[in-house]
Structure P
């Protein structure tokens, strides 16, 4: 845990303001769900809540199935980070942040489909040199919870109708799973 040097007081209603700089850095917006943890040492920890991350092993198995069916690296992410991946070294990509352009696409509920125009290449994950072929948002209870992505294989690649349909089916399925939890 890293100290920020910022001290805030609790108001008479029990609220504390998270400073703007921290909200911006951590990508916390109005309405972002936060999970609250406590420790025996008197610490109170706020963590962004991710229902997709709660899927854990199921998301990993689903990414593996998507990779086998689509033949391109498959990624399942929440609104901020990669949760599961297949077809790409996991230590290279797991828990990395999604790129701001992918995050904006999710928030706008917009599908990304790369058809070969070099100007349309969108890097998917910060620090990973692979671009997005398909990005399909995951919706649960009409809220965006994450996305299903297919990435370039490191050489080339363009979206196909198969990849788009696989990503769409996966996002619908995962959204239904999240609604049932």
Structure Q
């Protein structure tokens, strides 16, 4: 397994070493000791989540606030997505920046997203099964997020907006400026 730094502080891409033959393949998708040694970070995952979505479905940008913040290790079991993480940690040198990475069942890449980041993805294939581990439990009262098309973030989702399917809830998420005003009042 290789762990690569991204341009966002504490956000990493993890690529497994895949052993394959005519029967299929095997790989170690996560190793706590290797992760800690390579990154200097620790994650104690307590919850696993899966979703299945069709082409053009965009989920995000989501995060949980305060004591309910979550770090995530995200991957795709089948299909392909463009996965996006936005650094919302005010003291971070990469605050307000984002990264977009293609994750797929084929490339088996994963992204580690630390606490304090907003996260979202859009499905680029006919369908995709998304899997992620969280280091904190889901808490509906701590839900927050940023609208996917915030002009300040200027994220290129790789698809024309007319091809996107977005939940009503996600369409009502605030802009980054509105989010920051709300969070500063907490």
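Using the calculated result 16.5, 55 for Rg and Dmax of the Cα atoms in Å, for residues 16-119 alone, pick out the matching structure from P, Q.
Numbers: P: 16.5, 55; Q: 15.1, 50.
Traced to structure P.
Taking 16.2, 58 as the value of Rg and Dmax of the Cα atoms in Å derived from one of the structures shown (P, Q), identify that structure.
Q
Identify which of structures P, Q gives the largest calculated value of distance in nm of label points 7 Å out along Cα→Cβ at positions 40 and 72.
Details: P: 5.0; Q: 2.6.
Looking at the calculated values, the largest one is P.
If helix-only ellipticity at 222 nm (-39500 (n - 2.57) for each DSSP H run of 4 or more, over all residues; to 500) comes out at -3000 when worked out from the coordinates, which of P, Q was used?
On the way: P: -8500; Q: -3000.
Corresponding structure: Q.
Going by mean projected area of the Cα convex hull in nm², for residues 80-167 alone, which of structures P, Q comes out largest? Don't skip to the answer; put the middle values down first.
Values: P: 5.6; Q: 6.8.
Checked P, Q; max of mean projected area of the Cα convex hull in nm², for residues 80-167 alone sits with Q.
Can you rank P, Q by distance in nm of label points 7 Å out along Cα→Cβ at positions 32 and 64 and just name the one with the largest value?
Values: P: 3.3; Q: 1.9.
Sorting by distance in nm of label points 7 Å out along Cα→Cβ at positions 32 and 64 in descending order puts P first.
When distance in nm of label points 7 Å out along Cα→Cβ at positions 8 and 152 is compared over structures P, Q, which one is greatest? Please report the intermediate quantities before stating the final value.
Details: P: 4.0; Q: 1.6.
Once distance in nm of label points 7 Å out along Cα→Cβ at positions 8 and 152 is tallied for P, Q, the winner is P.
A value of 28 was computed for relative contact order in percent (Cα under 8 Å, 6 or more apart); which of P, Q is the source structure?
Computing relative contact order in percent (Cα under 8 Å, 6 or more apart) on every structure in P, Q gives 28 only for Q.
Values in this text are rule-based calculations from the coordinates and carry no lab data. This is a predicted model, so every value here is computed, not measured. Cβ atoms are built from the backbone, for glycine too; each structure is taken alone.
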